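Here, each number is a calculation from the coordinates, and none is a lab measurement. Fair warning: this is a prediction, and the values are worked out from it, not measured in the lab. Cβ atoms are built from the backbone, for glycine too; each structure is taken alone.
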Structure I
Amino acid sequence: MGIAVGMDVRRADPVRVDTALDEAFAVLRAADERFSPFRDQSELRRFERGEVAPDEISPDLREVLAIAERARADSHGAFDVHSPDGRLDTNGVVKGWAAQRAADVLAAAGFTDYCVNAGGDVVVRGEPEPGRPWQVAVRDPADRSAVLAQIALRDGAVATSGTYERGAHVWDGRTGSRELSLVAATVVAADLTTADVLATTLLAMGAEEGLPWVLRHGAATAFVVHQDGRVLTVTAEGGE
């Protein structure tokens, strides 16, 4: 997926951890092989070329496309895995979905205190130390060495979508435009699949429309950075 992924498991038997980590990273590698838009023989590309019929696609691809379609419908087209040039690009779903599935491997193995960091999108459970939550840092788009926000979290996920590292890779599916009013959008939600899709949609929609929308669709907290550096934060409890 072209990103660094780190996993941190606390208070667990090292042998069991090694086995679970192998399984979790295998989930990520399998997702990359299946969904990569850069692999000519990935299932995604073969499906796009018509070499795999709709009724022959894997359960994983079917699930990802279903998540994408729900997001497209709920956002009235703002979120769309069909890029302006017509190519199929599921990265707006797959990054968070795959990292969440890797975290689910750790949960299934019985671990209760862990952090999975997939290129800055993070899912955590439990605590790194008794009585202390995980601290998830969100970088300042204008300064790689600066922290814009630090989020204390025990069970949940944080995802950020922005243009400051990868350039204009997100578009408004309603217009096809990559000229967006925001440089970054961050969402805190119960799971990373949800947080990632919501963050991407928020970046595409913009603050005025997008912040109320993500709160209605599962965000606990969301904040955005405008082109001029202004930051706006909202929470599900209300307030800015």
Structure II
Amino acid sequence: MMAILEVKNLTKAFGGLLAVNDISFQVEEGEILGLIGPNGSGKTTTFNCINQFFPVTSGDIIFKGKSIIGKKTHQICHLGIGRTFQVVKPLARMTVLENVTASAFCRVNNIKEAKDEALRVLKFCNLANQNEKQARSLPIAGRKRLEIARALATKPGLLLLDETAAGLNPSELDEAIDLIKKIRDNGISILIVEHIMKVIMTISNRIHAINFGQTIAEGAPEEVANNPAVVEAYLGELHAQG
């Protein structure tokens, strides 16, 4: 298997604060890598460095064999890295279909092709019956799916999912898990940040755990879940010893 993404010794400092401190990992072609850690551990900052929303302090990020350091965010999208956001902000006054059509213009140049691609993606994401609704009228589960659809319309080879399952009820969680697996089965590699352990343990091929901006464990889901450093990071030292 070949790595589609390699993060090498990534460091991001904000003044004197090291939000990400010398992290290295890779995402293989066709896998789901879960990135976990308590609040404030540096997960979303890592995403923002990959997308170059934040310039990195040091280290390298390699996508499909080439460094993407210094590229603009829209260029990275064109290269094939799609992204969802923790706080979902659709184009509120536009319809669901218009939201996804706008994203499809990343790859096509005319309205018909963009609309056709949007319709295909919305069907894939189980949103075809919501096409004409205003984006802001969707419930949270629908807005999360719309966020994924907008990212998929850019035709990514790698998709970064930031807390896709937050705020969902149990049946919506199961639907989210199914959709994420379906995306992977369609040949798109995934790097996912998620707090809900049911989701991350069910879908991830491997998990990379960080705390205070540093790697504390990496491996198969069960192995990482039972790692004392991971248990301590989430539940405190006493629980880890007990």
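Tabulated values for the structure
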item	result
If FRET efficiency 1/(1 + (r/R0)^6) of positions 23 and 223 (r between Cβ atoms, R0 = 30 Å, to 0.05) is computed and equals 0.95, the structure in I, II	II
Structures I, II, by relative contact order in percent (Cα under 8 Å, 6 or more apart): label with the highest value	II
Winner on mean count of other Cβ atoms within 10 Å over residues 55-62 once structures I, II are ranked, highest first	II
At a computed 2.0 (distance in nm of label points 7 Å out along Cα→Cβ at positions 63 and 119), which of I, II	I
At a computed 22.2 (mean count of other Cβ atoms within 10 Å over residues 31-38), which of I, II	II
Mean projected area of the Cα convex hull in nm², for residues 39-142 alone - highest-scoring structure of I, II	I
FRET efficiency 1/(1 + (r/R0)^6) of positions 7 and 207 (r between Cβ atoms, R0 = 30 Å, to 0.05) from the coordinates reads 1.00; which among I, II	II
Read-out distance in nm of label points 7 Å out along Cα→Cβ at positions 79 and 183, computed value 1.9, structure in I, II	II
